[in-house]
Structure 1
Amino acid sequence: MKRRLPVKTAMVGLLVTPAAMAQQTTDQQSPEGSEPSIAQTQPADPAVPAATMAPVTVTGSRPSDDFLPPPVSINRLGGEVRDIPQSVVIIDRALMQSQGATSFQSAVRNTPGLTIGAAEGGTIGNNINLNGFSARTDIYLDGMRDRAQYYRDTFALEQIEILMGPSSMLFGRGSTGGVINQVMKKPSLAKATELSASVTSNGLTRFTADVNQPMDTDAAARVNMMFQRGKATTRDLTDVLDFGIAPSVKLGIGTPTEITLSALLQHNHDNVDYGVPNYNGYLLTPPRNTNYGLSDDYTNSDQIMLNATVDHKFNKNLVLRNQSQFNWVNTDVRQTSGAVVGVLNGTWNFVATPYGPNDPSTLFVRQISRDRNINDITVTNQTELTAKFDTGPLSHNLLVGFEVDYDSYSSKTFQRQGRCNGNLLVIGQVNCVAASYTTGYTNNLPEIPGNYATGQAWDFAPYINDTIQVIPEIKVVGGVRLDNYWAQTGNSINLANTAGSTVTPYMQQNVNFVSWRGGILFQPDKVQSYYFSYSTSFNPSLEQLVSTTGSTAPLPPENNEAFELGAKYDLLNGGLSLTGALFQITKNNARTQNADGTYTAQGQVRVKGFRTGVAGRITPEWQVWGGYTYLDARITNGTAVNTTGMTPLNTPTDSATLWTTYTFDKKWEIGGGPTYQGLRYANNTNTVIVPAFIRFDATAAYKMEKYDVRLNVFNLTNTYYYEAVMASDGGRGVPGSGLTAMLTLNYRM
């Protein structure tokens, strides 16, 4: 703990320095000779009145590699970041390209206050924690829920928007710590093609294509494609073979009625890293590349997403939008992971020893099977009417909406039974391997069918939100949403609901919940924006369409509330954005585990903290993006498994990041920066410690009008750290990749 303070102080200093310099600078101009990217030549969102479409021309003149946050894409959020009374972090395409972020996880992991969870026994794909709370089902795609369990890519994304704090009024169930919205690239009337090829020092090759083609004076098509193959990290047994295509068509561009049709088709064939178990109260530290899986393990996923959006402008002050989205994901998994550390006894049997001599060369790890087949389907329709009008001296920006959402889920589990040195193990256990190196063998053990879990849910929700300008300097925001959420789940095992079992055969839940949002903004000029907000959210016990509560009755929904006081500054003629906020999030009725494995809704978790952020240009040549978050997270009411006073798992007190680039002679660019995460715990009982770390990345690029060549170096100092943490098996973590270089060629036609 003593070593963390100097690092925190240094990181805050790095963030304050550019801010102080920014306040001394009085003018900001874009570099000459730069051309807008494909994304920045798009027309304005049709939901924005025609009179306000002029800013599109301004943003088009910005350099193609600008980190300054653009307006948010979701109409119901309010457009400009300064008008949203909550913290918002936007990771745009320029930042993703600069940092060499090709996966969703690599794009968001540098966000302070956000941590990564990894594949669990029954949950895989991208698992995110925001501000100390799970956000696994709070991922969105173009404003529509994207709850399926798969690994997302950035090849079709324009930007990623992270709204911090409870937001059920805007998004429905969930969003305790916030929501993450992926924004797909859309067609525009500017003809452009960009091809990209990259290779890493691990042997991963990747190809992408982005082709935008006008079809008429008011129609265009765009296609994004991706293919990659090879070793994803320096860790053993992490090979991937992925490809995807994202076509889209936009009709009626610039007319009163615009229609956008889009799709995302993706296939992944990956060997997923399940990390290392814990030992002596810490995550095991074998040689960095050691993997306890099998060489023929696989996680196959297939995704089909279809979206249709219609925007109609009755006039510049009245806009109607209807959006429908279908998302189907099938994930077929045959993975093996190391779950328990132990030794071999005199008969060569495995004996679990979570504590003992800390010498990996004398230890063994027992492997277990994680096999299952998962189907996720989500169908959503959303209708929104936006109206701008005056009532006397008050100006209104009114949003009225209605959402219908259907989700279905099924998961069939399988188990394998193997031997350890000839000794038969119990069902689900595969083998025992040396802890100090990768065995990487294959086996053909038969799969034994296990539980078949199913679930489905309907959600009907009307909502209304109004932003009222009381006087030119003051705006008031208020909204309310009523969700009627109905869900049922079933399991094929324990049909008799045997006492003591933690698997429930059948459960049904119907929840009516009202979510609120209120805020006040004080904006004395176009540079400053100060706000105070209050928001709520709720989490039904059947939110993830699974139930293991050991009861025939569902638990009441968790309810969450947040207070936030913040400030946002747009300096240097709007070229640099500075943000800061104090906040408190409280979760009541928190589901907590009892000593017998069942759950009750008697807990409470509270997170207090503050965050700062900086994004944009200090000079035409010098860009910066970063932030710092402090989280005082506590389980204020635990259970029979005593967690009261503990820190929620995977929640560091301090986290910070800084990424900066400088361009010489309009052609050469160098940059980089650190990412810091403080000490975390791998479980809610705080018995497994995950050490703090600081990691450095760097980049260098040669940029011309038609092409650019970029070198990214990840983990420059080859730091041994744990990128992802999860609670299963008493606490488990995935070591981060070692020193890796990636060379990328981008060519524009």
Structure 2
Amino acid sequence: MDVADASGVPAWFADHLREDGIESLYPPQAAAVEAGVTAGESLVASVPTASGKTLVAQLAMLSAVDRGGTALYIVPLRALASEKREEFSVFEDHGVSVGVATGDYENSGEWLADKDVIVATSEKVDSLVRNGAPWIDDLDCVVADEVHLVDDPGRGPTLEVTLAKLRRVNPAVQVVALSATVGNAADVAGWLDAELVDSTWRPIELRKGVHYGQAVHFGDGSQQELRVDSDEKPTAAIVRDTLADDGSTLVFVNSRRNAESAAKRLANTVRDGLVPEERERLAAVAEELRDVSDTETSEDLADCVERGAAFHHAGLASDHRSLVEDAFRERLIKVVAATPTLAAGVNTPSRRVVVRDWRRYSGDAGGMQPLSVLEVHQMMGRAGRPGRDPYGEALLLANGHDELDELLDRYVWADPEPVESKLAREPSMRTHLLATVASGFADSRTGLLEFLDQTLYAAQYGGSNDLERVVDTTLSYLEANGFVERGDGLEATTLGHTVSRLYLDPMSAAEIIDGLEATDEPTPLGLYHLVSRTPDMYELYLRSGDHEEYTMEAYEREPEFCGELPSEFEESRFEDWLSALKTARMLEDWADEIDEDDIAERYGVGPGDIRGKVDTAEWLLGAAESLADELDLASVPAVRGARKRVQYGVGEELIDLAGVRGVGRKRARRLYDAGIETRAALREADKSIVLGALRDREKTAENVLEAAGHRNPSMDDVAPDVDARPDEDSDGDEAVADDDQSSIGDF
């Protein structure tokens, strides 16, 4: 089918696609059009990766916009939101405005009201609904990308409830749900009252198999020789074989440490196959990576990239990940060793995918557990790019005949598991029941149950009493903590409205309130520890040897805590308290201006972990400040100061300076040491002193002075004051990325 033959599609879109080399629709895309996706009909598209799911979404959204409507594209990750925003920006040449919303959960996003297409994470959409974004009521088309993630215990309930709310306020809204791996797509379509396109068609062949011995054993029974030399591992042999055919390889492993060690080893396999031009370009990418952060992780990644390999995991800074993804898409980086987070929708196709580790550690099970079929198929779907690869291959690795048979049965021949709602879990219910009441979707227990009847959980388990039981338990908790009141009906208290608006787990809010009420003059460490022990903060793991160190510190600094130190005999609570203390100590080091590299080494974390913890702490401390203000507590100034210090990573005396755009934590210290101690002083400063303090970097100095409001920021003919230069000049100047911290949506 030619796109021009699809009714409802803007005339310019067909020409746009032809310019990109797309003459006709793929079979799943044509089936979506026949099912009414361009006429406003809801649709679930369960089709393989690289089979054109995004174009199905574009057909729906642009048709809605052409009818005068507004479209919302929901993604699971902030990185994917940025990718889609860039992808859709080409439509602006045809008068279609595009906006993206990912952070700041207290913002109602009113500026998005005049956008035709809005891209946002599911958490952000949920917060926009809670904060009463007026344009939410006028949506015509909602696209839910990676809809199988409703099965995820952490993020799934938010996506599920958000879709239910959007359908409640917009009964006629078109919902288009996309996924490559839904084992029960018909159930999801039934829940959403949608048509179903369930296809296995791919534009290029994806061959799935298992490497064992000296050959690949494919699912169709065929075999292909792929020899492993005596001095190499199977993964290296596969990478070497793929490189010989001018292909790239994506290797999935089960931990960050394994990703880094695999990349270092595979770099030795790749480097000799690079041509001089590739070496030069890779060296440039490596320098950009080193500029992102002054850490060992940054240096290790750059060293790998110089040799044509890379690792990718959540411990990297967002700029690290973006640079690696871009270079891999260009086939400049030949192999990436990654944890499964890379399979979650980010566009990184390769010739071959190797699922090296098909088990990972599960704390719930207390040992290694097999990955789900759904997860493995998500990884496998990364293999093969239309127009670049003649085929895609996805391989698992077996160590024996029995394991070969097991992997073929478990993953190659198996269908993905059905997705199941995780909404009835109490942590999810706390947050979403309060938000449902606070935002006016229900004003009684009966109303709550009626609203929840529109969720996937009700569609799958409507006959059970579990939902009512969890609702009643949760309402009792919310009432006991002063977040809701039950009389003739059900309503959120003023405090409950605040907690919902702040996007807090009510249990986090209760912990923060109890802690703030326990002390009038909390210290920064006490506040960092308070927010670190909430459910909304992922605490640092206690390594062997940490227990004794942090137990001693807990007793030494006991007066600083906001709340009573639990007894060592309460083993679980005491362990959690120590984990929170370790997290708080890392935040304290950050606020005390300890170098990022030293923090990473001291706590065994990566740059992305530091930025993630800092960003989460800033958000939680901001929420704590709002709660303290709401309750008229004396601790408001102390909370605000702790928040500012962790936001900028500086001592109290540098907060004013560090807030100037382009300054950041290191430059603020250099300016302060040169005698420029405030924003006002910077505005009137001697330019030669500023230039010297900023290590003779004229453009940087001009930008900083302009941001501070200096009347003449130009550095023309300005000589640096040598006495203002930093004493030691060995540490790299911070990159802009120092102020670009990863979001909560990037966990």
Structure 3
Amino acid sequence: MKALLTTIELFFKGSHFYRGLRLTFAVVTPLVVLYLLGYFEFAPAIVMGAFLNAPGDIPGSLKRKVNAILISTGLTMLITATILFCKPYLPLIIVALAVISFFVSFISVYGFRASMVSLSGLLAMVLAFAVQKETPIEILSHVLLIGCGGLWYLLISYLFRKLSPKKDEIQFLSDSLSLIGEYLKLRARLLTKRTERQAFIQQAFVLQSQINEKHETLRELLLLERKRSGRSHYDEKHLLIFISSVNIFEIIEAKHLDYNEIDRLFSDRKHLNSAKKLNKVMGNHLITLSELLIQNDKIPESDALINALSKAKEAISEYVEDIQLPKARDGALVLRNLYDYQENIFDEINAIRRVMANVEDASKVSLKRQNTSQFLTLQEYRLNVIFQNFSWNSTLFRHALRFTVAIIFAFILGTLLDIRNTYWILLTIIVIMRPNYGLTKERSKDRIIGTLIGAAIAIGIVLLTQNVIVYAILAIISLTLAFSLIQQNFKSAAALITINIIFVYSLINPDAFQVIQYRVIDTILGAGIAVVANYTLWPSWEASNLKNVLVDALNKNRKYLLATQELYYDKTKNELSYKLARKEAFLAISNLNAAFQRLTQDPKSKQKEFQLIYGMVTLNQTMVSAIASIGSFIINHQTTPASKEFDAIILRIANTLEASCSILNEVKADCETITIDIEEAQEKLMETYYSLSRMRDENIQNGHTELDTETLHNLQEAYLIANQLIWLKTLSENLRKATSKYHEVL
């Protein structure tokens, strides 16, 4: 019960509900005010304008938000006018539908915000069929009122932002910390659950993509606004929490272990239990902090964290006592490196705690503006983006064609069958149809189930009462909740939208059951057309579309590796370029993970070479983690100078990754020459570790059992660098073999 109450509290205090309230206020206020003033005939068009231009109001910088709403306002006015003028002429309206459907859906090539503007335009196209305006004066008046509605919504959005300017920042920071907490707990399960690792790794892919998406939005919210408007106390606090969350995410990635080696060294799982428990405790603490960000409540004590950290450290000594040196050395170093990473996460969690508790020495952050701007991923809005995607190889080009055919088919079908509300079928297609089959199928299922649930609830209420005041109140409540949940739970949102539509229509038309019947039938028809179109019309199966995403991941991994090499030489000088390369590599892997998730949603018959692709995704992910492991160690420890053997193996790995890209791009690889024998270089790196181990054994035999910090760090460095580099070399070679095989079956 307590967990349920917490979930409800977080929902009502979060930005999603605030967004729903904002739209409801923008829609209901004109209805009430114009009714009281006696000008209610103007209200529907203004309300439609506010509703149509709300999609562009997504979290981000104020400038981008304003531009999106202004562009969508102009677009919805133009499209509404076009449809209304063409509607009396069947051939003309079909041509208009085709042209608008293709080009407006094609706007999505400019990214997520553009896709929301595209949605506004497509909704305007469909909802224009519900408008009964015949003369040019009536049409132009209606279009101008829609424009007024768009500007009205922009004003409301601006005022709500002024009332609570940090709502989106807090929500995304909270979501980010919560997802990272779940990711930490998942990593804990990976340590000991041998038989379930493949399933856990696939879950990790999803979490990694979600975390990277949150971080990208936070970069825009925090860094772009900071760059333009200066700094405030809250900006500093949120930026510090964001930086710590990015650091924690990298540390977790760096802790991606060679699980075969873990299984070999720790046949008895009891020695891993303390490390596993620490991950769980830290993960749960991050989730608690994520909730407190929204609740603005008191920070909990950290006793559980401290105790779990202490036990994880004690477990290393217990392992050495049980196994005995020198046999225990490799396992002890693995546990020690794992503990160091967890201690770094513990420190970052404490940093977040200090910021949230308003500790004075945690309230400042030093970031140069020119440096922060480099971390922003800016969308390309030039015209050549359209031309580049105007090709059969473009997934979005084929989607625009497929979508257009589905819309025209549904319209002609509705016209021929004289369906009462054909535009409801079109509306269903617009809402659920996506570039890939899997997501369209999932949204179709959710839309149908949600519509049936909403219809059932509405029938129950209609049977209980025919009170129009009850209908009006429920219409307002369902509208608010629907737009609060539309991005979090599409099925629930579909149910609430159905309830809203039924009660709005019931206020106009007393025969509510007829409205429910048509709503259900039209939803099923629209969903069926969308799914069939996605499957049969120039389908875009992910197995055939992975090449560019793979090439990007391989290139970014290579740059990340070389940036880590530079970091080894000079941390002070090269830390910024390292972090930029890290960000790009994480985003590339996130895109690859997302592509793989789309692949799993395709029909089984279309998942060609599934195991091969899964292997490549896993190898790329493991490579990023291995590189992050080296980079994290370098940043957090005093290191010895890089050796020529280190450089030689790095160059070999980089060349192998370059060769993999060349195979996929069908070009000749341009690789640098390696003058050192690689096998000999590997042996020499391992010999450095073995030499330090022998020295340590001699010290123990001579009675010097205490291990000083410098010797420990030298042992850790030698063990980690040698093993991770050899592992990376093996991973890169396996990747080259896998990409060769993938290229052959393309």
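Values in this text are rule-based calculations from the coordinates and carry no lab data. Since the model is a prediction, treat every value here as computed from it, not as a measurement. Cβ atoms are built from the backbone, for glycine too; each structure is taken alone.
If FRET efficiency 1/(1 + (r/R0)^6) of positions 154 and 298 (r between Cβ atoms, R0 = 25 Å, to 0.05) computes to 0.65, which of 1, 2, 3 did it come from?
Structure of origin is 1.
Hey, log10 I(q)/I(0) by the Debye sum over Cα atoms at q = 0.08, 0.11 Å⁻¹ derived from one of 1, 2, 3 reads -0.74, -1.27; which structure?
Checking each candidate, the match is 3.
Assuming -13500 is helix-only ellipticity at 222 nm (-39500 (n - 2.57) for each DSSP H run of 4 or more, over all residues; to 500) as calculated from a single structure, say which of 1, 2, 3 it is.
Answer by label: 2.
Given 52, 13, 8 as the derived value for Cα extents along the principal axes in Å, for residues 538-585 alone, which of the supplied structures 1, 2, 3 does it correspond to?
3
A value of 2.7 was derived for distance in nm of label points 7 Å out along Cα→Cβ at positions 98 and 314; which structure in 1, 2, 3 was it taken from?
2
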